Structure I
Amino acid sequence: MSSSIPHAISGGMPGKDRFGKENFFVYPGRLAHNVGMNTRLFGKTGYSVGEIGLGCWQLGGTDWGGLSDMRARSILLAAVEAGVNFFDTADVYGKGRSEEIIGQFLKDHKRTCFVATKVGRADGIYPEGYSWDAVRLATERSLSRLGVPCIDLTQLHCVPLPVLKNGEIFHWLRQLKAEGKIRDFGASVETIEEALVCLEQPGLASLQVIYNVLRQKPEKELFPLAREKGVAIIVRLPLASGLLGGHLSAQTVFPEDDHRNFNRDGGSFNVGETFCGLPFEIGLHLVSHLQKMIPFGMTLPQFALRYILDNDAVSVVIPGSSRPAQASQNAAATLLDPLDTRLHEELHAFYEKEVLPFIRGPY
C-alpha cells in the first residue's frame, strides 16, 4: 500500500482512519504507545497526507520573532517523528529561508514529505508585477532552495482578485506543470469570493483558507463546492495566531518584528492574517468563553484542532510551531475523538452571535 503513496514517510504499517478508510499509517517508535497519524486523500491528486501538517511561516525567522536554524530543524524533526508528512511554506517567508531550511532538512534526514510552497508575494511580483517570466523565475528559485526536481504543490499566494479573475496566471501554472517543474497547483486566498473564482479554473488541486472556531464562514459558503469538485482544503491559522493556543494574555508582549505586534490593525498586510481579524483584547475575551465549552480532558489547542478535523472537507490542517514540543502536541490531535454534534451546534451559535460582529478585513 505504501507504494501508492509516494510522498508518505516510509516505514509505516497500514490501518484504517476514523472514516473507515485504509489510509492510516503507524510509524514505529513515533510515540511511546506506537500510535499513528490519520491521513486523508489530498483532493484528486492521488496522494494521502497526514491530517495534521506543519505551517512553516515561522521558519523564515521573520514576522513571528527570531528563530535559530537549530530550533527550526528541531521543530521539523519533532513534526515528522510525530507522523507529519506535509509542510507548507512560501518563497516570501524569510526571503526564502523557510524553503532553504526545509530543503536541507529533507536532504540531511533522508525524509520524503509532501512540500507545498507558494508564489506571488516575493521578488517584487506583488502587487503589479505578475508575468510569466516572473512566476517561472520564482518557481525555479523555489526548486533550488528546496533541492527538489519538482515541487509537489505550488499555490498562488493571496494574489489580487483582478489577477485571479483575469485567469492568465492559471495558464502559467498549467505550463509549469507541463514542464515538470510542479506536480499540482492551488491557491491560498483571503476571501470566499477569491476562492470561488479559483474553483472555476480547470486543474485546481487545492485551496488554502483561514478556518477555525473563530472563523467559520468557509464551512457553509465554500466547503460543499470544494468537496463536490474534489479540491483539497488546506486550513491555515487553525489556532488564530496563538489566540487558541492557550498561552496568551493581556500581559503578553510580542517582539517588535512579530506580526502580532505590527499587523494587529492590518498595517502591513490583510488584518485577517493576524488573530483572524479580531482585535486582540476582544479575541482574549472570546477565548475565555470558549474555555468553558472544552470537553473534559482536552486542552484549548486540541479542542480547536479537533473542531477543524471534524469537517471531512478538510484535507490537512497546518498549525505553525515555535517549539518542538508544540509540533508534537499539535500532531497528537489526530488521536482525539470527534466533538459531539450538540457541541458543534453550540459553537456555531457562539460564532454567529459573539464572534462574527468583531471580525475585520476582507472575508
Structure II
Amino acid sequence: MPTDVSSFKDVYKTAIESNFPEEATLILGDQQLAFKAVATPLRYGTNPHQPFTAFAPVNSSALSVGNLDMLKGGKAGLSLTNLQDMSQALNTLKFFQRPACVVMKHVNPCGFKVQTGAEPLEEIYRIARDCDARSAFGGIVGFNTEVDGPTAEAIMETFIEGVIAPAFSAGALEVLRRNEGTRKRNNAIRVARADNLDTLPKFIGDDIAGLFNIRNLVDGTLTFEIPYLTRIRGAADLILDPMIPNSDPEKNNGKDYVVGRQPTAQEIEDCLTAWYININVRSNGIVFVKNGAAVAVGTGEQERIGAVEQAIDKAVKKGHDLKGSVMSSDAFFPQRDCIDTIAALGVRAVIWPAGSLNDAAVIEAAAEHDIALIATLERCFLHI
C-alpha cells in the first residue's frame, strides 16, 4: 500500500515545544548583556523538526525585528527563516530614505525597487516583485514606509509568506486580513510592524555597543563578529576615477591604468543602490540595477564569473534587458572576464571594492568597453 504523506503539510503550521529559558545573559569579559525571549509567537527553526527560540536585548531603545507587532498571523507564529528574512529586509531598507521595497527569499534579496520619480508604492512593489516573480513566490516583503490599500491589494495578487513595514494604513490591514481563517490563497500571510528602522546602525562610526554577529561552528565553538558597517554614506565616498600606476614603462605605452569614462548621476545612484543591496547578498554576490530596480541577483557562487553568469542567466530568463544597467560586485574581480562578459550586454557602470592583483587589467577592460568603474575600497562579503 502507498504511504499517505499529505499530513506532513500540517507540521508547517505547528509550533514546536521547546525547553529554552525565558532569559539569557551574555558575558564578554566585563560586559554582561541581558536578553529576554521575544514576545512574538514562534513556530520552529530552520526546519519543522528543529525547536528554537529568539532572545532580544533587554531595555534596548532600537529594537525592530526583536520586538515585532504581529498584526496578522501571530497565533501561527514565525519560523527562524521568517525572522531571518525579515531581519535582512530591514538590513537592506535601512539605507534608503525614499520609499523602497525589497523581496527576500532564503536570506537573499530577489527583488528590490526604490522610488526614482513619483511612482506610487503599489508600482514600486510590483516592480520589486517582478524583478524575479518566480523567486518571490512565498517570500517576505519589506517596506521602509507605510503600506497603503492599493499596495496591499498588489501584495495579495500572489502568494507571499509575510510582509514587514513600519506602518500599515487601516485600508491596507483590511485587505491583508481578508479571508482570514479560510482556506483561500494568502489567508495565512503574516503581517508585522517594526519600529526603529532609522536607528539601525549602518555606517562606520554608528553606535553598535552590545551588538554582535554570533554564529556557531560544528563542534559548538562560537564566533563573535562586529556587525557589518559601510563607509559609503553617499556619492562623495566613492572613487570615481580609480587608477593603477603602470609599473612597466614598455606596457600600455608607459601610461597608468585609468578608467576612461565618468559615470552619470543616474549611474552613480544605481551603483549606490546596487552596493547597499549587495551588502545583504550571500557571497559571491553580484547585483544588477537599472532605474532603482534590481534587474538580477547572482548569489552563493564559488567563483566570481559564475555569480555574474548566474545573474545574467536569471535576467535573460525573466525577460529583463541589461542594457543601460549597472553592476555591483561584493569583492574584487580576479580576472577581466567579468567586465568583458557584461560589456557585450550593454552594462554601463560597475561598482566594486578593487584590491585584486589584476586590477590594472580590470581597469583596462573597463576603459576599452567605455564602462564607468567605481571603487568602494571595502568588501561586503556575506558568508553564511
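If you work out relative contact order in percent (Cα under 8 Å, 6 or more apart) for I, II, which one comes out largest? For this comparison of relative contact order in percent (Cα under 8 Å, 6 or more apart), the top structure is I.
Here FRET efficiency 1/(1 + (r/R0)^6) of positions 195 and 259 (r between Cβ atoms, R0 = 35 Å, to 0.05) was derived from just one of the structures I, II, and that gives 0.95; the source is I.
Can you tell which of I, II yields 26.0 when mean count of other Cβ atoms within 10 Å over residues 51-58 is derived from it? Among I, II, the structure yielding 26.0 for mean count of other Cβ atoms within 10 Å over residues 51-58 is I.
Looking at structures I, II, which one was P(r) over Cα pairs in 10 Å bins from 0, in percent, for residues 91-298 alone calculated from, given that it came out as 8, 30, 33, 23, 6, 0?
I
Computing distance in nm of label points 7 Å out along Cα→Cβ at positions 267 and 347 across structures I, II gives 1.3 for structure II.
A value of 53, 47, 42 for Cα extents along the principal axes in Å, calculated from one of I, II, originates in structure I.
Each of I, II could give helix-only ellipticity at 222 nm (-39500 (n - 2.57) for each DSSP H run of 4 or more, over all residues; to 500), but the derived value -9500 comes from I.
Here, each number is a calculation from the coordinates, and none is a lab measurement. Computed from a predicted model, the values in this text were never measured in an experiment. Cβ atoms are built from the backbone, for glycine too; each structure is taken alone.
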